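Input: structures, listed below.
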Structure I
Amino acid sequence: MAVKTVIGNGKNTSFWTDGWLLDQSLKQTLPHLYSAVAVRARKRTVFDAITDGRWISDIRGALSVQVLIEYIHLWELLSDVELQPKVEDLHIWKFTASSLYSTKSAYEALFIGATQFDPWERIWKSWAPGKCKFFLWTAAHN
């Protein structure tokens, strides 16, 4: 995930879809449990879900063994969580030193791990007809 969340009061962080408890969202980490949660409840904030254990009552339907295993795992993880009422949640952008989002850093993040391919000079200096060079140049851009 590109954004790391540090929980304060939990009012600005999604319980299921933000990466606040582990390095990934609970939706990704506990997929079987997430599928057992009522659709409307998937939008709860951390504050709403933890208050009075509402996340527990959001689980619906017959529970498989895998769902129960993930439920117990989440229960154990949440036992250490304490919300801080006077502290706002902090969302940290991982791709800049300042931790602040910028369009430039998001654009650069798109290319992390990408293979660079720069055949432009070879295409334009080839002996192929112009329409072939243009086609190759266009195809290489896509």
Structure II
Amino acid sequence: MNKPLIYVTDNEADYLHLVQYVFVEFLPEYAVLLFSSGETLLNSLQTNPERPSLLLLDLHMPEMSGQQTLQQLKARQDWKPIPVVMITSETAEGEIQACYQAGANSCLAKPMNIDAMKKLFKQVCAYWVDTRSGIVP
């Protein structure tokens, strides 16, 4: 049985390194692919036939923001069903509301240490991946 695939997009290399560590060490039941920009995420979705079970998408990225990436994701019928959780250090109500209007399934505060990451990613995956696939954690 294949592991559920999680895509994580963030422009900060150090943050992505921590995300990978958390998934490998504490959440090995999930496969994770990391992307440093919205463009690379969209390119992978176009070329990779395997669809992710969940997208974790940083809101603030240069060139193509998380919100712009989200809008492109939700514009395609074949990508629309993929749950997208926006991860942000920004808590401006207007930006968060705009993410929901663009089709985000959830918008959460970016965890900044390993313990917080482990807890949040476990909860998010349990809700958006495991319950949708019939797996009970």
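Determine which structure produced the value 20, 15, 10 for semi-axes √(5λ) of the Cα gyration tensor in Å, for residues 54-125 alone, calculated from the coordinates; the candidates are I, II.
Numbers: I: 45, 23, 10; II: 20, 15, 10.
For semi-axes √(5λ) of the Cα gyration tensor in Å, for residues 54-125 alone, the value 20, 15, 10 is produced by structure II.
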Worksheet, complete the sentence: Calculated from one of I, II, mean count of other Cβ atoms within 10 Å over residues 46-53 reads 17.1, and the structure in question is I
Discussion item. One of I, II was used to compute relative contact order in percent (Cα under 8 Å, 6 or more apart), and the result was 23. Which label is that?
Written reply: II
Fill in: Per FRET efficiency 1/(1 + (r/R0)^6) of positions 86 and 118 (r between Cβ atoms, R0 = 41 Å, to 0.05), the highest-valued of structures I, II
II
Practice prompt. Please state which of the structures I, II yields -10500 when helix-only ellipticity at 222 nm (-39500 (n - 2.57) for each DSSP H run of 4 or more, over all residues; to 500) is computed from it.
Written response: I
Practice prompt. Compare mean count of other Cβ atoms within 10 Å over residues 14-21 across structures I, II and report the one with the greatest value.
Written response: I
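Give the label, chosen from I, II, of the structure having the highest value of percent of Cα pairs over 17 Å apart.
Values: I: 70; II: 56.
Once percent of Cα pairs over 17 Å apart is worked out for each structure, I has the highest.
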Discussion item. With distance in nm of label points 7 Å out along Cα→Cβ at positions 78 and 102 coming out at 3.9, pick the structure among I, II it was computed from.
Written reply: I
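All of the numbers you see were taken from the coordinates with simple rules; none came from a lab. Please read these numbers as outputs of a predicted model, since none were measured by experiment. Cβ atoms are built from the backbone, for glycine too; each structure is taken alone.
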